[in-house]
Each structure stands twice: as C-alpha cells, then as structure tokens.
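Asks: Listed below are the structures to be examined.
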Structure 1
Amino acid sequence: MNILGLDSLVFGVDDLDGARRYLLDYGLDEASWTPGAGGRFEALDGTAIVVRHADDPTLPPLPPGAHTPCLRETVYGVDSADTLASLAAELQRDRRVVGGEDGSVRCIDDGGFAIAFQRTVRRPYEARHLGFNVPGQAPGRAPNDCAANPDEVIKPRSLSHVVYFVPDVAKAEAFYQRLGFITTDRFSGLGPFMRPAGTQDHHTLFMIQRFNDHMVGCNHFTFHLGSAAEVLQQGWRFVNKGYKSFWGPGRHIMGSNFFWYFNSPFGAVMEIDADMDLHDEHWVPREMPPGKDNSQIFLFGPLPKWAPGE
C-alpha cells in the first residue's frame, strides 16, 4: 500500500486566533480562514495544519482520555485510487470505515486516534537551493552567494511526522504494520519509529506507551525545514516573538534530525526540524533504551545576542 506520508493534521482548539497567529509566525501560508470557524495553513508542498473550533460537529471524537485542545484527525496521502480501495478493504475486516465522495477512507486506529487516507495533495514547489561549502568537497554555493541573510524568508517545506501517546504500543504498532508501515528504530519499552512504504523518511509516526493519565493525545508534530541553519534562525525568531522554547535546539540520534520544540496552542508541542535520515529496505532497525543520552547527540539553549567589547 503506497502511503506517501502525512497530508494534514486536524486540530480542535478553543483559541482560534492564537492558533492562527502561531502558524503564521511558524512560517506556514494561510490557504483559507473563516473567523470563528478555523482554516488551513500550508507548507510549500501543500501539506497542512487544519484548525477548527473544538465544538465543530464535523470533527472526529477526541482520543481516549484527551481533552481540548487536541489533535482530532491524522490525514495520510496515498498515490492512487487503487491504494485507497486496498486500504478500505483491509480496514473493513475489523472496524467501521467511512468513505467520502472524493474516495477518502476514514476510521479509528487501534490507539483510539481518528485517521484518514486520501489522494495526496502534495505538489511540486520551488525553494531556494541550500548549498554548503565543505573543505575537500565541491563548493555547495557559487562564489559571492552569502548563506547568512538576517531577512531570509524561511518556509516549512513539508509536514514531517506526528507522535501519539497510546495505551498499548504493541497493538498500535501491529495495526500500522498491517497498512505497510515499516518500523525503522525503537526505544525499548517505549515505542517504535515507523514510516509508510511510500517514503524513505526515518519516521512519519512515532508512538509512545502511556504510563500515566497525563500521557494522552498527541505528544508533538513538526514540519521539515531546509537545513539546520533554518531551524536555528526560525527558532531564534520564534523565541524573540515570545514563544516558549520547550526543548532545543539540538540533534536527535534516532533519525538524525535537527530539532527545536516550542509550546503551542494545540495541546501538543510543535517542533521545527530538518535533515532527517532516509532509509531503504536494506536498513536494519536499531533498538536503544530511552533516556537523555539516546534522545539527542547534543543540546543547546538560546542566549541573548552578544558582541566583543560589550
């Protein structure tokens, strides 16, 4: 089943204006907006965050134990109508499936999360080429092409991954394996990193075993930016707009992606990430114990700007 990755995440929130401001400051483009109802905010490739008022009757139910604000639906993009038909047939074996007029397929997964599948909205796009000058390699940028631009317009390129708290991580993993997801790595006793067959990204989905009643709903989600420099520059801007840094900047070991996490109005932290590993069928999954030494290879914190002589 050729599931390509995430097309959108749908959130139910109370503070629609705060959510809108946050996503625009993050760098997403406003594709639609209706005051009091919500809207859609897109990355360069058309993948998106959708925000609706939590009382919107069209929203799927909250995940078990969760409360508003919260992720209400995860929408995956697929390559064809045939893939949608195969997904519907597989899912109908043991659960209620709702089909849309556009061919979309909706159900509840084994962790209690609403999920959907549709013909992908992903589109080609043009963005600044990000080259790097490394001694011993061919130049990544032409002479006189300066990489550091204080006024650089930084845009998220693609919706990257989502992370769930689940009541039974083994059951949840088995469900996604039925749909062709591949486990790339694992934190022992905590949960798997998984990718669908249609992408080589290290993970599109990470699931964490619930250990208490506070571990509910969505843990975090993120878009890919173009580089570590973009993560740092956009994160710096975020800090200076008053958003609270939750974790980072740093670099993960599982997936190798650069990261910076921020508190958000979505009931989950929102990450900025870049430079995730790609894996093919030859990759052998790793397993590591969870903990700070395996969660990041390094970690920094933002400080006020400084200059010599000050």
Structure 2
Amino acid sequence: MREVVRQTGVNPVTLRAWERRYGLICPVRTEGGHRLYSREDVDAIRRILTWTGRGVAVSKVGELLASQRDSAPESAAAQHGEADERQHWRASFLAAVSRFDSTELERLYGQLFTLYPPAVVFESVLLPLWRDLLQRSDFGATSQWLFLDAFLRARVLMRLQMNRASGAPVLLAALPGGCRELELLCVGLLLGGEDLRVEVLAPGQPLNELALVCEARQPQALVLLAQAPLDAEQLRRVHRLQLGLDCLLALAGEAAEIGLEGVQQSPIACLGGGAASMGRRLRAFIDGRLDT
C-alpha cells in the first residue's frame, strides 16, 4: 500500500474505502494480511482520480470502470502482454518528457504512429501518461505536464487541420465539466477520418450559443462531449438545444452512457466512449442507420 500511495497520492483511508465500500479495486491479500496491488489496480486508481476530478461521484465511478472493461474483451494473456508493451512506451515518453527533450519526443511520437492506430496511441499510451502527470504533485511534474500538453495539442491540432474531407463538417463541443483542450481534440481526431471532417470548438463554448454557431456553419451533426454524467438540469438544456437545431445532435464520452435513459426515445444519439466505436456510431447516425 505504501508504494501505491507514493505512486498515486491517494491516502490509505481512501484506498480502503474504494475497496471495501465501493468495490472499485480488488487487491489480493498475503497470508500476513498485507494488500498486494497489481498494475491493473494502479491503473484503475488513476482512472478513479480522473473521474472524481471531473466531479463524478465515487458511487458512479464503478459503472464507468465496468463500461471500460466491457469495451475491451481481449483475453487476459493478450491484455497483459499489450499492457507491458504500452507501459514500456509510456516509460520511454516519460523519460523524454523528464529531460524536456522535444527531439526525442518527436522521434518516439512518429515511431508510435507507425506501429499503432491513433485510437491505441492516444487511449493506451499518451493520454494515460498525460493524466498521470496532471495528477502528480511532486516537484517538476507541472512543468513536465505543460511540456507534454503543448507538444500533443500542437500535433493533434495539425492532424485535424490536415483533414480535407469534402462535405459539411461535424462540430464537436464540450459540455461544462472540466474538459481540457487536449481531450477534446483527441475525441475530434478519433471521430473524424478521410470521409468525415470534424471541427473542434474551443473549450468554454456556451451551450446556449451553439444553435447560433450551427446556423452559421451548417454542419451534418453536432456532437457534445460529456466528461461527467449529466444531471437533470443539463439534460433539460441539451433537449432544449436539440429543439433549436437544424442538424443532428449526439452525445459522446463514457460519462454520457451513465443515465442514458435521459435521452432514450428522443432524436439525440449516444455514441458512447469507446475509441473504436464512436466513429462507427457517428457515421451510422448520419446515414440514418442508428436507433436513438
């Protein structure tokens, strides 16, 4: 437990509560009663910190963790091998970031994209490292996070701007709830492709002015990224927005799947939060093949 506390900054009382009261982590016990945490436990703790940092109640986090596990049905052996390889990549990136070495960071970034699709690059390697640095409080971590954040935002934005797909775009905006620009840009990159151009609106875009933006841009669809489950008031505002739009409206993000009954039997689609499925569901929605 001491080592997990050192790595994550979560105190022992909280770790025990997450285990006993909420069942969010499941360390094994030695014969002497000591807890042994796996790498998967540590990753889960970091995901819990991410969700609670966005304002998600701890009681809701279990549903989000379960949805993430369900979206990755590979065998345990395959998962373990891939986890080791991606951990190696994260360690290599961290070493470059710790030296503030932009040349090495560029080399690793290019090499990673030759081996994996963008969804794997961001979801399994770069964003976990970015979130880990964001949560750390040791000396130098903030500077390292700012260095990595600036590097990644510039590269993702460049990839989005290089998309020359014809036709009307899809607009992507963040719902209020602590979304950072890099997270929004990455979702835009994963939603788009050679057949679909996604334009990302800046974080802080007022929800009540989105109809005005859509009237000017005439998109195929507007996608709202939900970083935390929507409460009743937010759902009312989303439904009110939909009534004023001349384009399709969808919710994206793992948090959008919690409380999904709030948009059932409505024209609003839920694209989910899986990197591999969001784009497919968006295209099916635009083509009229997705039940909402």
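Bear in mind these aren't lab numbers, they're just calculated from the coordinates by the rules spelled out. Nothing here was measured: the structure is a model prediction, and the numbers come from that model. Cβ atoms are built from the backbone, for glycine too; each structure is taken alone.
Asks: Of structures 1, 2, which gives 1.20 when Cα Rg over 2.2 N^0.38 Å, for residues 209-248 alone is computed from the coordinates? Walk me through the intermediate numbers first.
Replies: Numbers: 1: 1.55; 2: 1.20.
Structure 2 accounts for this read-out.
Asks: Rank structures 1, 2 by distance in nm of label points 7 Å out along Cα→Cβ at positions 33 and 161 and report only the one at the top, that is, the highest.
Replies: 2
Asks: Of the structures labelled 1, 2, one was used to calculate relative contact order in percent (Cα under 8 Å, 6 or more apart), giving 18. Name it.
Replies: Derived from the structure labelled 1.
Asks: While we're looking at this one, here's another question. Work out the source of 23.1 here, i.e. which of 1, 2 gives that when mean count of other Cβ atoms within 10 Å over residues 41-48 is computed.
Replies: Among 1, 2, the structure yielding 23.1 for mean count of other Cβ atoms within 10 Å over residues 41-48 is 1.
Asks: For volume of the Cα convex hull per residue in Å³, for residues 105-264 alone, which of 1, 2 scores largest?
Replies: By volume of the Cα convex hull per residue in Å³, for residues 105-264 alone, the leading structure of 1, 2 is 1.
Asks: Taking 19.8, 61 as the value of Rg and Dmax of the Cα atoms in Å, for residues 17-176 alone derived from one of the structures shown (1, 2), identify that structure. Numbers along the way, then the final one.
Replies: Values: 1: 19.8, 61; 2: 18.1, 65.
Derived from the structure labelled 1.
Asks: Then there is this: Of structures 1, 2, which gives -16500 when helix-only ellipticity at 222 nm (-39500 (n - 2.57) for each DSSP H run of 4 or more, over all residues; to 500) is computed from the coordinates?
Replies: Derived from 2, not from the others.
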